[in-house]
Structure I
Amino acid sequence: MSRFLAVPGLGLYIAASCALAYFFPQSVLAFLLVEGSLLLLYYAPVSGRVKGFLGALVLLVLLPVLGFSNAYYFEIAIQIGIFVALALGLNIVVGFVGLLNLGFVAFYAIGAYLWAVFGSPQANHFIAGGWFPLSPNWFFVFLLLSIAVGAATGALLGLPVLRLRGDYLAIVTLGFAEVVRALVNNFDKPINLTNGPKGITPIAKPPLFFKPLLELFGVQVSDAALYPMYFYFLVLLLVFIIILVTQRLENSRIGRAWKAIREDEIAASAMGVPVVRMKLLGFAVGASFASAVGVLFAAKQVFINPESFTFM
């Protein structure tokens, strides 16, 4: 009986929360109630299909409608999505492989600076020709490129720390994050690669490829009004892809090998698990997620500096 009563009750809660947010768009409490409906939905005693439908209704319909009434809702939802994607990437290294990584923000910074340098006039300081900033159409190319760059840097970090465990591994990875932050903070001389502590701006945003379609139907909306919704759906898409990849990896031989290493590295090695290769793969996959999120963060913020990627 509780299963049948849960759906109408949850539906009434979502409807009341959305009504409060619609009529009082400046109320932060209203937004928190809408977000809280997702948490209730997670624990509700209903089937996966019902959860998927109601969750999609909240994320794909209700939140965008509320975001148009108050852009602050979009801003908070985008930040939540970015941190969710980062947490999923960190879960690969810490949760699946069992390696305590305190330097995960370094890969986030690498992805952000990758697009910030070439998606702004900054690259003109060390590449002649005045070709930069690149066209916004290059954003998706760099989003894919950041996955490869993040995976490569993650593997490079993994190589020297493979023999470390526990606190020693945490200290080395923390040091790596501080090294990356120090590099971007001081790479304004002798060649100005990152513009140092001044940061980089303006950074190109991704193209609004759907705007001509809206204009075709007579819908006239400014870029400033479209971009919050655009970034919201980009973040949702990125989180969905990361969740899908994570689930596929978890249920594969790779995921089982990671969990075996996490539980007992010596026993896993004795059973034929290639420990070194699996650790490097874990570092690479987690770092690639963070790097891709960094590209999205840089495009959304339009300005980044080293203080955007501190340990805290």
Structure II
Amino acid sequence: MAQPDPEPSAREVAALVALLRYHPERVPWPEIGRQVAEAGSARAVWDGLSRADSGTEEVDVSPIEQAQADLRRWRGQGLRVVTVLDPDYPARLRTIPQPPPILFCRGVVVPDDRGIAVVGSRGADPEALGFAREVATGLVEQGLSVLSGLTRGVDAAAHTGALDAGGRTVAFLAGGIRSDYPRESRGLRERIARQGLVISPFWPDAPAQQRTFPVRNAVLSGYASALVVVAGGEASAVRGQVGTAVEQGRPVVLHLRVARGTTWGMSLRGRPGISVATTAAEALGAVRAVIRPFEDAVEEILRRPGDLPPS
């Protein structure tokens, strides 16, 4: 796998945007991202696909020009575009099987950011919300970023707890970065953009849809060094998010109520990389115990880019 270009050219970035916009029916986004990362050049992949396309003469140049215009427009809107070719691309996302090829960001991008995802139900009770805020405060005190999905409930409590503690928090969106979802979190999103980072792996104006949430969740856990699961019922979407994190090799800390109160939580108990906590202090202790081995493993993978997991 080729190393990221220290400064990918504007034409390379435009070629990636053109690939994602014009070839998804033939080649899905994850496959485009894999091909570009392996080649180290979006332009080379674009040229290869265009040569195989019977309509090459009609589409080879104008899509690149349109992509360049899109990039100018997005940057004029205050958006940061980070691609898999960029050295500022989040390092931990490079270690997952299907790293998103493009990210739209508002705020400060930290390529080597060390963050812990704090996730749970939207309808969590006051006890769970207090637990989320306490964990977020403790993570800030450890110098870690707090990651979550910006929806109401546990997500909002985690983000707010981190901000109130003077720390960094990163919000991951299930829609485009210019979409209005979630509407109830509009003020919090603006605060995070000023003091932390907002990330979306979708086109800026794309709506949040049922199919986009699993993608958002995979990016969230892929960016994270571990997951703290505050609350989640038997049929909660948190179940799928935890499953994705486990597949990605991320350590998971389950609140005891999740570990005891759901069949999926009970099935995880005792498995490697799974911890159970009753209090915020126990959860923070579990994070401290797992983060160093995880970070050492990440550094080893990133030193040997040819060994990155396949798509």
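Suppose helix-only ellipticity at 222 nm (-39500 (n - 2.57) for each DSSP H run of 4 or more, over all residues; to 500) works out to -14500; of I, II, which structure was it derived from?
II
Please state which of the structures I, II yields 1.9 when distance in nm of label points 7 Å out along Cα→Cβ at positions 275 and 299 is computed from it.
Label of the originating structure: II.
Please compute percent of Cα pairs over 31 Å apart for structures I, II and give me the label with the greatest value.
Structure I gives the largest value of percent of Cα pairs over 31 Å apart among I, II.
With distance in nm of label points 7 Å out along Cα→Cβ at positions 195 and 211 coming out at 3.7, pick the structure among I, II it was computed from.
Only structure II yields this read-out.
For distance in nm of label points 7 Å out along Cα→Cβ at positions 139 and 155, which of the structures I, II scores highest?
Of structures I, II, the maximum of distance in nm of label points 7 Å out along Cα→Cβ at positions 139 and 155 occurs in I.
With mean count of other Cβ atoms within 10 Å over residues 147-154 as the yardstick, tell me which of I, II scores highest.
II
So FRET efficiency 1/(1 + (r/R0)^6) of positions 51 and 283 (r between Cβ atoms, R0 = 41 Å, to 0.05), computed for just one structure, reads 0.80; which one of I, II is that?
I
Out of I, II, which structure matches 17 when relative contact order in percent (Cα under 8 Å, 6 or more apart) is calculated?
II
For structures I, II, which has the highest computed value of distance in nm of label points 7 Å out along Cα→Cβ at positions 131 and 259?
When distance in nm of label points 7 Å out along Cα→Cβ at positions 131 and 259 is computed for each of I, II, structure I gives the biggest number.
The numbers here are math on the coordinates, done by the rules we state, and not lab data. What you are looking at is a predicted structure, and each value in this text was computed from that prediction instead of being measured. Cβ atoms are built from the backbone, for glycine too; each structure is taken alone.
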